[in-house]
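Please go over the structures that come below.
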Structure P
Amino acid sequence: MTEIHPAQRVTVLADAQNLYHTAQSVYSRNIDYSSLLSKATQERDLTRAIAYVIQADSPDEDRFFDALTDIGFETKIKAIKTFGDGSKKADWDVGICLDAITLAPKVDTVVLCTGDGDFARLATHLRHEGVRVEVMGFQESSAEELIDAADTFVDLSERTDTFLL
């Protein structure tokens, strides 16, 4: 496992939907993306920060997307899909995986801001390729297999005063 050092090149990939749902359901608060990005980089060389968001045509979502950009995130936006039976689906799992694998040869560390256990295999693969993997998520909604697959896990629940608005 590589240690953190200032010359590390870091990419931050934030699963906004995953973070939002826990912050809302458990704390009735929103994520402080500025603090999240600051902790994720830890004064290392940020190569890219990408926030994966879902467009649901809700009030203020454009303002939220603009705020992410102002903080330093590139936003990747996907429209929510509604199926014939009324069910809805919106996730970025494949997109996040593809970006992580594509960016991995250009960075030393990938920070996954999510608790989604679907990313455990991605974390294992990245580590096998020599990339440090850090996960930032809420303990109560982070899959144990994802935590175990990462080099480090930052529990956002331990510092809600920092990571929540």
Structure Q
Amino acid sequence: MKTTTKTVLALLVTAILSASGMRAQEIERIGIPELEKILSASDDRLYVVNFWATWCAPCVKELPHFEKISAEYEPEKVKFILISLDFPSQIDKQLIPFLKKNKITLPVSVMTNLDYNEWIDKVDSSWQGNIPATLLFNNAAGRRLFIPDEVEETELRKAITELL
């Protein structure tokens, strides 16, 4: 009887946590091949890719802009991707709690290749590696904008509007 009670209790707790949105967000680990796949997307949609980290104050300041503006667009029209440069070993201890605390629900990937010199030129040849940095692009339409600094909400909104 104890096992049945424990099982029911575990299911009840899981259901409550799931309903309250407290489940851990899925974090995709990506390397250079996955990054290249994102950057070469050929569908007719605007991609907004933000490179950030939990330890970067300007990054943390701008994240709510991405979350807010993403709610205004259909995912088929504009796709937002947050690529964290936190250490992959810190996903459970630092990244997931940070996302939960700050109510970040956008897709988040963690770059597993921490040798930035191997891949930052693939994002933009002018990028010096500073974060935050945001790349907006629609390869099908030949539109592209790289912002190697913190972006304000009005600036992000304007960039998206101009590239759509």
Check: One of P, Q was used to compute Rg and Dmax of the Cα atoms in Å, and the answer was 15.3, 51. Which one was it?
Finding: P
Check: Quick one: relative contact order in percent (Cα under 8 Å, 6 or more apart) came out at 27 when computed from one of P, Q, so which one is it?
Finding: P
Item checked: With distance in nm of label points 7 Å out along Cα→Cβ at positions 73 and 89 derived as 2.4, matching label from P, Q -> P
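If distance in nm of label points 7 Å out along Cα→Cβ at positions 105 and 129 is computed to be 0.9, which of P, Q is the source?
P
Quick note: the coordinates plus some simple rules give every number you see, no bench work behind them. Everything numeric here is computed off the predicted structure, so don't read it as measured data. Cβ atoms are built from the backbone, for glycine too; each structure is taken alone.
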